[in-house]
Structure P
Amino acid sequence: MQARPTIAVVGGTGELGSALAKRWAAAGYPVVLGSRSKEKAQAAAHEMNADHGSVTGDDNRAAAAAADIVVVAVPYASHEAILNEIKPAVEGKIVVDAVVPLVPPRVSVVKLPPEGCAALMAQQLLAGVARVQSAFHNVSAAKLHAGGSIDCDVLVFGDDREARAVVIELANAAGTRGVDGGPLANSAAAEALTSVLIGINRRYKVDGAGIRITGIPAA
C-alpha cells in the first residue's frame, strides 16, 4: 500500500487550518502544523495527538519543507508575506491556497484583488516553483471541527489536472465532496462566494452556510 503524502497546514493553529488538519490526521495522513511560532505549532500538535498520533508542529517554512503537499490557510493580510516565507521550501510541490480576500470591516461585500483573486496572486508569487491549486473557501471551520460528514461541496481549482485530482481526494478525505472547478482563474468565483455566504449567515442567523453542486452522480 502506497504511503499517504505528508500534509503541511500553514496556518495550522487557526480555525480553518486546525479543522482541516484534524480531519486529515483522522483519515490517516501525516500532518505538520505550521505557525509563525514553532512552540505554538508544537503545542497545538500535542493537543491533536490526544486523538491522532500523526501530527507534528514547526514554524511555517520548516513545516512546508517537511511535507509533500502544503495547504495555506492564513488571513488575507498575511497571505503575501507567508507565501514569500515558504517559497524556498515548496519547489515542485502542490500548494493549496485556501485564502479568501476578505477586507474588513465589510467582509460580507465581495472585494477581489487587482490580480483577479488570491489564488492568482499565489500563482504569481510562486511562479515556476510550485503547483498552485485553490480550494476550501466555502466550507465552515466550525462544521469541520464538529466531526462527521458535511453536507457541503469543496470546489477545487488549478491549471494542473493531476494536481487538482490530488486535492479533490483531500477534500473527500476531509468529509466533504471535492468538485473539479476547472482552471485556477475560476477560483475568483469561490473566493467571492465566501463573502456572500458570510452575509447569508448573518441575515439568516445560521453558522456555516455552504454550497452543494446538484446534478453530479454520487461517487
Structure Q
Amino acid sequence: MIAALATGIVLGLSSGLSPGPFFALVISQSLRHGAREGMKVAVAPLITDAPIILLSALVLTRLSNFQVVLGVITLAGAGFVSYLAYESLRTAGFDLTVEAAQPKSLRTGVLVNFLNPHPYLFWLTVGAPIVLKAWAENPLAGVFFLASFYCCLIGSKIVVAAATARSRRFFAGSAYVCIMRLLGALLFLFAMMLFWNALGFLGVVGSDV
C-alpha cells in the first residue's frame, strides 16, 4: 500500500504541475479572474475523470488474454511516462502570457479536460493498469493510489492558482524548473518500473514484479 500511495503522489504532482492546456487554463483564469476561478478549473478532473477511469478499467478487464494485453498496454504506458519525464526534465519555465479564457471556469475546465487526450492516454496505459493490479493484491491499495493521486493532482493545481494570483514570477523562475526536473527524474524511474512490470506480464521475466 505504501508503494501505491507513493506512486499516486509522484504521478499526481507531475500531472498537476506539468505545462499543458489544462495547466494553462488554471493560470489564465487565475490571472484574469483571481485565484478562486483558477481553483474552480482545478477541481474539474473530479467531474471528468470518473467515466474515463471506469471505461479504461472495463476495456482492460474485458479483453481476452488479459496478461499479454496488459503487458503491451503497460509497455505503452512506460513510453508515455518516459515522454512526460522528458517534458518535465526539459522544462525551462512557464510562459505567463497565455490568452485569458472566458469566464464560467468550472464548465470551461470540464470541457478542456474532456477534450484533452492526456487523461485518456494516462488512464488507459498507466492509471487503470495500476489500479487493477493494486486492487487484485489489496483493494485498499487501489483506493490509496486514487486518493493520493487526486489529492496531489487537485491540490497542486489549487496551489498553482493561489500562487499565480499572488506571484506571477514563480512559474518563470528557477524554483519551478527545479521542481519539474526532480519530478522528471522520479517519472523516469517510474517508467523503468512500468517497463519491468510489462516484461513480467509478458512472461519475459518473473511474474512477481
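Please treat every number below as a calculation from the coordinates, not as lab data. Predicted, not measured: the structure shown is a model, and the values here were computed from it. Cβ atoms are built from the backbone, for glycine too; each structure is taken alone.
Using relative contact order in percent (Cα under 8 Å, 6 or more apart) for the comparison, can you identify which of P, Q gives the largest number? The partial results should precede the final answer.
Details: P: 18; Q: 43.
Top value of relative contact order in percent (Cα under 8 Å, 6 or more apart) goes to structure Q.
One of P, Q was used to compute Cα extents along the principal axes in Å, for residues 141-188 alone, and the answer was 38, 25, 8. Which one was it?
Derived from Q, not from the others.
Comparing P, Q, where is FRET efficiency 1/(1 + (r/R0)^6) of positions 37 and 69 (r between Cβ atoms, R0 = 25 Å, to 0.05) highest?
Values: P: 0.65; Q: 0.05.
Structure P comes out on top.
When you work out mean count of other Cβ atoms within 10 Å over residues 109-116 for each of the structures P, Q, which one comes out largest?
Largest value of mean count of other Cβ atoms within 10 Å over residues 109-116: Q.
Out of P, Q, choose the structure whose coordinates give helix-only ellipticity at 222 nm (-39500 (n - 2.57) for each DSSP H run of 4 or more, over all residues; to 500) equal to -11000 when calculated.
On the way: P: -11000; Q: -26000.
Answer by label: P.
If Cα Rg over 2.2 N^0.38 Å computes to 1.04, which of P, Q did it come from? Could the numbers behind the result be given before it?
On the way: P: 0.94; Q: 1.04.
Here the read-out was taken from Q.
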